[in-house]
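Structures given as structure tokens follow.
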Structure P
Amino acid sequence: MFIRKEIDLREGKKLVIETGKMAKQADGAAVVSLGDTMVLATVVSCKTPPPPNQDFFPLQVEYREKYSAAGKFPGGFIKREGRPSEKEVLSARLIDRALRPLFPDGYYQDTQVIISVISSDQLNDADVLGGIAASAAIMVSDIPFANAMSEVRVGRINGEFIINPNINELKQSDIDISIGGTRDTICMLEGEMNEISEAEMVKAIRFGHDAIKTMCSLQDEIAAEVGKPKRSFIAVAAPEDLQESIRELCETPLKELAYMPLGKEERAEKTSEIYKSITEKILDRYRNEITAEDIASDPSKQLYLNEQIISSHVHKIEKQVMRHMILDDVKRLDGRALDEVRPISIELGLIPRAHGSALFTRGETQALVTLTLGTKKDAQMIDTLIDDTEKRFMLHYNFPPFSVGETGRVGGVGRREIGHGNLAERAVKKVVPSEVDFPYTIRIVSDILESNGSSSMASVCGGTLAAMDGGVPLTKPVSGIAMGLIKEDDRYAVLSDILGNEDHLGDMDFKVAGTKDGITACQMDIKIDGLDYHILEQALDQARNGRLHILDKMTSAIADPREEIGKYAPRLTTIQIPVDAIGMIIGKGGETIRSITEETGAEINVDDDGTVTIASPSGEGASAAIETIKTLISKPEVGLVYSGKVRDIREELGAFVEFLPKTDGLVHISEIAKERVAKVSDHLKPGDRIKVKLIDIRKDPRTGKTRYALSIKALLDVPVEPSGNGSSAQGEPNQ
């Protein structure tokens, strides 16, 4: 049955949801359109029961952009789509994080959601449409999923909030937030902004949530018309008497452990010992009580002997103990107050050859961050459906397994690393100087050496410090903090600078980064329904206090960027040339610019507007390149002195000298020396570099060619001082 519904998001923005036409063998499928941008989402969930020991939900969300959707060919030699781009990974993460908490507890069926961009108008981004399509596909399927979810992007232009701004509107917007939520609550948000206040952030979220409610209602209507009943499933749980037995054995030791202010490794070891001890005691008890005949007559008896079921319930009790300790006693696992930030230490410049570096340690989280400065040629080319651009600021995040005391495969970058790096990048890029003010390509790399809570925010702080240590003139320093939440009914506690366990056992992970004047980036994931806005306001206010505290620690270590860039960073010099002289600098097939690079060792980049950027590890190389370029574009002027090269000798006439690129003049035999010259070759030979003065310019009446008369003799009694373009102090060639 084909169903089509549409709503007007705002003037000129019509959102359409369709189902029943495409991908009918999937459990559910939906197409969502905005303008000429269309996404197809499908979902399939395995009907075979999961293994009895499985205790996680294997949800896979894939987002793919087909270049054909925009009438484009993929770049590179292989003209088909390959591994997902960073944009596709980030879009998939946005959708995954919003959907995952909405599936029922205990639903462990292997589930795959695939979102394909099938049409792109190169104006409306498809990422938030993919979230709506994924939710709609699940809603019309038989997969258990009661609450529709929708995603929107919120922008603000001239103080007015707008829903789903297009790419042109986003360029004018001071806010770019993607929000995912249900009718009742927000479950995910991520975005960047130009130092907005906490109050403005809440207004933006409320505005987006109003649109989300409308879209969720539309999905409910479609699901009701499709009318497909949801499949039944029974969440595997420990029987009540087994739960009570486990509680009697583990509640007291877990409480005693929770109240000990231990380090991460020691706490993990002691927790593991409790898990192992409780599991062995429970198994010993029920092995004697339950026989093979009992299991044959009642298969559920097998649960009493299932180590995974026992361990899973111990984990539930551990979670309850930690949460009640915070709510009842206002006490955290490491003994801190709810709004207290862990101790911070900072070291700068500890990597000798890096262009800037910082070691940022906060509690048991540590980031080693390095800065590399490059030229425009080092910028990353970004090829997407919407645009092809150059990226001159990059922040990359690495999370090796040793950072959490584990072994693991070390290979390509994972989705988590891409997501965390992108968040930190969005936070810091708001204070990166413009290309005009600082014409470098900037790469920051954060290697996490230890992790116990919010390594992405440590990367924000470390990235800022490394950039300042390397002389990058950031407009302001940026810091970040991760907030947590424990909520039971009407009671709640907001936690600053959360530990790994507080994230794992808590209800919220809310990362906020910004300057002293406002928020530059945020990311929030909620694991519960019904986040109240007054809790959100408190979390933002508490985050601001924590952010300012961390900024104080950072500015104590380095208050302002270094006056000089790193010792080993390339030196960049920018000059402006006339646009019509660009071809002369580049030369045929790049011949001229290559020869300058070979002679001076400097890297040269010429922009279409005539901006020439010279990069060189030494000041001498840059000066030589600038001198050559200025000489190339200068015009001959009588009275100026030039450095030239002897091209040809005519014994009875004189010497032809190239005093400007592709411009020769004649040093007549009478202008070589004060005394009479019998043979030119007694004084000059081809290839000699000499100083000459231009004494005359005239046109040949027969040929119409311009003739240049040069003199060596005119300089013999005149002290010649070198100038920036090869002329003497008598003047400079016109440009």
Structure Q
Amino acid sequence: MRSEQFIRKYRLAIILIFPLLTLLFVFGLTRLQIEGDINDLIPADMPSRVQTSRIEKVFGSNKLIVIVLESDDELGRETLHRVRELTRAFERRPELDRVTSLFTLKHIRNEAGMMVVDPAVPPHIPDSDEELDILRKELLNNPFVKGTVLSEDLRKTAILLTVRPGNEENELIETIDNILEEIPGSEHIHRGGLPVVNALIIRDISRDVIYLLPIGFLLMTLMLYFSFRELRGVILPFSAVLMSIIISFGLMPLLGWKISIVTILMPVILIAVANDYGIHLIAKYHELRDRHPDWNNKGLALGAFQYLKRPILVTGITTIFGILGLMLHIIVHARQLGILTSIGIVWAVLLSLFFIPAILSYLPVKAKKKSYRNGKERIPLLERLLHYLAGHLVRNPKKIILVSLILACGLGSGIFMLKIDGNVENFFRKTHPVKISSAIINEHFGGSQNLSVFFEGDILDPVILGRMHEYEKTLLQHADVGDVTSIVSAIREISRGLYDPGDSLYNKIPSSRDAAAQYLELYYMNGDPDDFEQLIDFDYRHAQMIVRINKADGYIIRGVVRSIEELTQNDTAVAMLGGHALITSDMNLSIVNGQVKSLVFAFITIALIIMIVFRSFSAGFFASLPLLLAELILFGIMGYAGVRLDAATALLSSLMIGIGVDYTIHFLWRYRSEQLSGKTPEEAVRNTLLGSGKGIVLNAWSVIVGFAALIFSAFRPIQYFGFLVIISISVCLIAALVLVPAMCMVWKPAFLEKRRIK
């Protein structure tokens, strides 16, 4: 049975079955959850995550929440009192593994030849100004305190909270906020650290879901109404989009997936893309209505279906395979986005091919609304522009190709300025509290990004300790390293408490293993054995050097990682690197690798599909050339504008190829039809632009308007993504309506003239 006959015979069943099948997935919407751990962007078996997990099993979590209190005098009595009470309150929380503050760190001193270990700030806060001045001087000379929990200008102090694994970070942040409110003060509070970032991402993803969907639907509705000026032109594409979104979102809980900062793009992509097929169908319906005013509703609906079923199917397949290129991305949620969005587009194609024609076949035919000016019928602006464009193209095809190549090379040269950034802190605007807190931590407290160098062996061997000391000194000279902490720092500080200045052993690593062990034992007798638990384990077989990076940019983190790898490459005691900064570094590499793989997959797959459809090897290259130039221009503009490739913008290329190729296919399909009817290339270009051009423009306009909703996102990369899609789709549209016609007239490809597409 032919598809037209199938729709004619079962149109009522078609109208009922699609909404009923969609309703089956509505239940899944009630079980949607938000993914808050940004580390889950990359696979759990990535080396950086595996190594970080191994290190944390030995030394506990390095996941810190940093609370910074800022005032004119951080060591005033009121501030010290508040820090003390906050420290005690945080220490009572079972979710926290460790609390580090002025009241938990130690001061090691030598008194009458004996080492004395006192709290850096005594529980009893000094009463007199003289005692406070003495305390200030002691703290500024205390290497455990200065730059760790106290800024050099004495205006900022930090409380470091180490999160116990397995706790819900979003709830923990709420608990911490409640404690800060219960213990008030005049100090300005800044919060930083990965758990804070994760919690704010959950909050802002929820906000985006609430706001972006309605904004996207509103923009799409306005665009459809002003394009078709009738209710059916709004409701039918709108219903296809809505059902596609329900299907894709409803599948997420069934697959065990959560909404993330990447998959939040899915509904906006579907709003922008899933209505394209319906738009083409309704535009063709209107074209047939104007040409054949005697046709009834069934004839118009089935006529539009018969003409567009193959191009809609082909463009749907190319879009799906372009987006499926994301499955080769190493970012987990990019793969999920590719799968879910592709499923939604499959559903939208089916709805456009069957559901919309079935409904149109029942709706009465409405005559075209004509506008008159000075007694003459007014030609719509879009038709006038397309008529002008056709005339210009026919006269200057070679110039258009030359200018296009020059522009592509000029704009594309910005690709050499393109940078990659996997740091999640850069998801937020510069004025966001997370960015402000991060800047304070980077400037005054060593840095918000941590790397861990994991040592195995006889850690107290003076040779190993000596190498660790050299690593510390070298890394501290690195411009992007804010602080380095290891057991060597502690041992040298202990020696200052055991010996007087001028003694040969003062501030030195002991010459034997036994002496080093004795240093630690003496400290444990005076201090707390837990003070160094993050630096060395109980049997002295493992140690951790914590390197804090004072700049958040991903490429800077990668540079520090390379420096450490080069510095320690011949050291058999260095077992591995870990830490959340290493995960960020791996994410940068993942973005590049995923970008290349998905781009190559999308180009090859779409070129093969076009070759098969047009039954020509050269067709794939011909249709891909405008996309290559569009990709070059996109990356060049990103480089010039300083927009970096990150977890969101790295998805652009596959998406642009999948969507942008549709315009070229629709043009070539109509152009070939005109050629086969005996038209010259110039006549075929003119008729194609005036016939299919309107549908192509409306298609691109719907994508642009749909993605414009992303400009209102809470996340900076998502905003950039929206701007860049608008630019890239505009470039693809111009290429399809300007460059491709010029190429057709100059090169006269044989595949558009000789064979009829069946």
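Bear in mind these aren't lab numbers, they're just calculated from the coordinates by the rules spelled out. Because the structure is predicted, anything quoted here is derived from the model rather than measured. Cβ atoms are built from the backbone, for glycine too; each structure is taken alone.
In this comparison of P, Q, the computed figure 0.70 for FRET efficiency 1/(1 + (r/R0)^6) of positions 196 and 588 (r between Cβ atoms, R0 = 25 Å, to 0.05) is attributed to Q. Please state which of the structures P, Q yields -20000 when helix-only ellipticity at 222 nm (-39500 (n - 2.57) for each DSSP H run of 4 or more, over all residues; to 500) is computed from it. Here the read-out was taken from Q. Of structures P, Q, which gives 30, 16, 13 when semi-axes √(5λ) of the Cα gyration tensor in Å, for residues 108-235 alone is computed from the coordinates? Comparing all candidates, it corresponds to P.
Structures P, Q were shown, and mean count of other Cβ atoms within 10 Å over residues 156-163 at 23.6 was computed from Q.
Which structure, out of P, Q, was relative contact order in percent (Cα under 8 Å, 6 or more apart) derived from, given a value of 9? Answer for the origin of the read-out: P.
Please state which of the structures P, Q yields 187 when volume of the Cα convex hull per residue in Å³ is computed from it. The read-out comes from structure Q.
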